[in-house]
Structure P
Amino acid sequence: MCFDFDALPPDLPEGLRLAPIAGGAGPELLELESADGTRFSAAFTASPNPTGPSVVILPDVRGLYPFYLELTVRFAEAGHHAIAIDFYGRTAGLGPRDEDFDYQPHRLESRPEHVRADVAAALAALRKRIGDGPVASVGFCFGGMHSFLAGIEEEPELDLAGVVAFYGALDGSRFGHPGPLDRVAEIRRPVLGLFGGDDHAIPLDQVEAFEAGLAANGVRHEIEVYPGAPHSFFDRRAEEYAEASADAWRRTLTFLSGLGS
């Protein structure tokens, strides 16, 4: 399990909130269609002062719940149009997801090719609203794994400028398919990976092997491990990890700024 249901994303560090959303408006809820005809939910927030790439947010295993709707607002305030998607349109219908949503049986039915198709549909919807320009993926846990996999060059329909993952799972065996560690030789997009040093779900030897694989391929990458931080440290209520969360914000926004605008 990642964040508590009522958790909120950490506030942007001082100086990184470029412009508030007018009137405190929240994200626009969308109903998108994937290539196979699946209807699924997404949430979009336009930045009032775009200064860098747009982002497609890939949530954790619970799909599109309030944390990720609010996260689109945080990115928009930092100068990035943002769209967050739900993973479970094929088996659970439209979201967003509430606290009672039993994600596990739907997660078991999820497949990497489904996630790729839904990300491609989100990219198309994003570009329809804001035009062409670089887009990066930003994922968390289960979504972080898929964000890393979106960096594989053979996925031209995604055409991402870079990929970011907060504690993205590296071993795909527990999800029933090859993970980023298995496919690291195929990753070609720039990578930012943020991990907790006390994350029992992602051993440090896996993080080190993943980083070595990226280096061997000559892929532009940055891997940061926060000593003592657990899985899902990026939570505004986790005051003990506020410094790690603020640093993760800075690294993410710096990485995005290096991808162009």
Structure Q
Amino acid sequence: MPPSAEPRTASASGGVQSLERAFDLLERMADAGGEVGLSELSTSSGLPLPTIHRLMRTLVACGYVRQQPNRRYALGPRLIRLGESSSRLLGTWARPHLARLVDETGETANMALLDGDEVVYVAQVPSRHSMRMFTEVGRRVLPHSTGVGKALLAQAPDDEVRALLLRTGMPAATEKTITSPEDFLTELARVRESGFAMDDNEQEIGVRCLAVPVPDSPTSAAISISGPAGRVTEAATERIVPLLREVAAELSETLAG
């Protein structure tokens, strides 16, 4: 068989090995902050430099990676379109799960992602109560004053959280907002221990939010319910948090396909 007619190399999973390697490199670039050198990729992936160079040349030609003037490689702009479409689909997949939360708690349910240093809301199903919370899908907020933000940042090391807070600052949305990095890290330790986060009048007076992370999500995600503090009481919290965890696990399975 001539070389041009050789079959593509198949991986142990039955997929095309070169594709699996290319996507693995893209994820490693994202984990490294979006820009890396070939030697760094070779060290982290274990692939030989010629293989990485060939894969990166293909990704550059397709627009998914670009080569910087310093010869390092950066994630390319064509990935933005894919990411935006994927985020919209995340909301679509999440809505049935959020609807279950609304049915069983009576409160507004949300899904949010950590995008850079901000929290962005990607899906919501509103409560049917006349007095209810409403957050516009697409809204961006700083994470330190929100339940979803706490649930998301509790997954990160303390030094990364400190660096983020240094970049964003900690403006007070209300008199209850945590504005000290050390106090916020203490709050994140409580979130890790209890398995859920609470925004207790910290984003808006009179409103409480309960949130949990979505385990094994392809991107850092959290779901929450929010409602008037008079309804989201301590007794309601004990009932709602196990349901949030259950729905987060079911959503995780949906996202895993």
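Some points to look at:
- Distance in nm of label points 7 Å out along Cα→Cβ at positions 77 and 141 from the coordinates reads 3.3; which among P, Q: Q
- Among candidates P, Q, the computation of semi-axes √(5λ) of the Cα gyration tensor in Å that gave 40, 21, 15 used structure Q.
- In this comparison of P, Q, the computed figure 19 for relative contact order in percent (Cα under 8 Å, 6 or more apart) is attributed to P.
- Highest-scoring label, criterion being FRET efficiency 1/(1 + (r/R0)^6) of positions 101 and 213 (r between Cβ atoms, R0 = 35 Å, to 0.05), among P, Q: Q
- Given -15500 for helix-only ellipticity at 222 nm (-39500 (n - 2.57) for each DSSP H run of 4 or more, over all residues; to 500), calculated: source structure among P, Q: Q
Values in this text are rule-based calculations from the coordinates and carry no lab data. Here the structure is a predicted model, which is why all the values come from computation and not from measurement. Cβ atoms are built from the backbone, for glycine too; each structure is taken alone.
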